[in-house]
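*Asks:* Listed next: structures, encoded as structure tokens.
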Structure I
């Protein structure tokens, strides 16, 4: 299930803080669409600040492209902060639920052993299936899926990537001063 990318392009993660208002996700997604950029994954949810949402967007591109789209995002009125996360200094995780065929005791035991090896959890059991939940990086999830494929995967659902910087760095660092940043937005 690994995707092959152009050698000049790589997977970038863009974190965006926005006002938590209706239509914000659509507005940000339209910006990517207008520029012709394909979003690999997008996750949105609450942030640590009231009335503020955090979007985590994974996109394949080159450095120039990601810098341009980040600059365009910063211009949106609803956007408060934008940060491009570096792969080496950030933590990226996904969640996957995998429903696997396990019609006999031996198959169930093997699936449970594999889940334990990958530190995954069995979250549902029926006479003919097991559902495995795994939290981890993209490679870990892909490896478990590859291992379970021989049993017969009935269904998979995955979240997009969530990410945060390691150490003391935050999305609030390296952004313009609030007054300078919001000047153009408040003059409208």
Structure II
């Protein structure tokens, strides 16, 4: 298995920016106070299972629909671009459910962590990176997600409101650049 460190870092940070676990801390803190607790291990396992499942069956599903990875990557780059705009401009295109009684799996694991943006990014990354690299990127993010879920209050105190906004905007700009790169790399193959 040939995994380049540069590719692993790029994939890991791309997923980190899309998942935006830091940006969702205010939402998670609010939900934790309403629910009493968040089952961190369950959220991590369910969101991880969704990501890994989509990594391996996403492409066959696309083939079934008559699509290729390049066209999905271009479509995914547009979704990633919109997510980046949302983070930078403070807009909210993707709204989470308000039903707190639906436990920690919905809406925290899906769609907050392993949502459409994350799943689209995973399949888009397959156009440029090996599945093993993406798998390790997913696992690295799951470790970080679990750590964040376990220490929500502590992170909130360290960053403060202004810090959370700054981190969210920084990763929004990173996402915009990643979206442009994915689009530029794959768009030429669609023009025939």
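FYI, it's all coordinate maths here, none of it is from the lab. Here the structure is a predicted model, which means the values were calculated and not measured. Cβ atoms are built from the backbone, for glycine too; each structure is taken alone.
*Asks:* For relative contact order in percent (Cα under 8 Å, 6 or more apart), which of I, II scores largest?
*Replies:* Numbers: I: 24; II: 45.
Answer by largest value of relative contact order in percent (Cα under 8 Å, 6 or more apart): II.
*Asks:* Out of I, II, which one gives 14.1, 39 for Rg and Dmax of the Cα atoms in Å, for residues 68-107 alone as computed from the coordinates?
*Replies:* On the way: I: 20.4, 58; II: 14.1, 39.
It traces back to II.
*Asks:* Please compute distance in nm of label points 7 Å out along Cα→Cβ at positions 52 and 148 for structures I, II and give me the label with the greatest value. Provide the component values of the computation, followed by the final result.
*Replies:* Values: I: 3.6; II: 2.0.
Going through I, II one by one, distance in nm of label points 7 Å out along Cα→Cβ at positions 52 and 148 is largest in I.
*Asks:* I, II: which one has helix-only ellipticity at 222 nm (-39500 (n - 2.57) for each DSSP H run of 4 or more, over all residues; to 500), as calculated, at -24500?
*Replies:* Values: I: -9500; II: -24500.
The structure behind it is II.
*Asks:* When Rg and Dmax of the Cα atoms in Å is calculated, the result is 16.5, 55; to which of the structures I, II does this value belong? Walk me through the intermediate numbers first.
*Replies:* Values: I: 19.8, 68; II: 16.5, 55.
Only one of I, II returns 16.5, 55 for Rg and Dmax of the Cα atoms in Å, namely II.
*Asks:* Let me ask you something else. I have 16.3, 45 for Rg and Dmax of the Cα atoms in Å, for residues 28-83 alone, calculated from one of the structures I, II. Which structure is it? Please report the intermediate quantities before stating the final value.
*Replies:* Values: I: 11.5, 34; II: 16.3, 45.
Computed on structure II.
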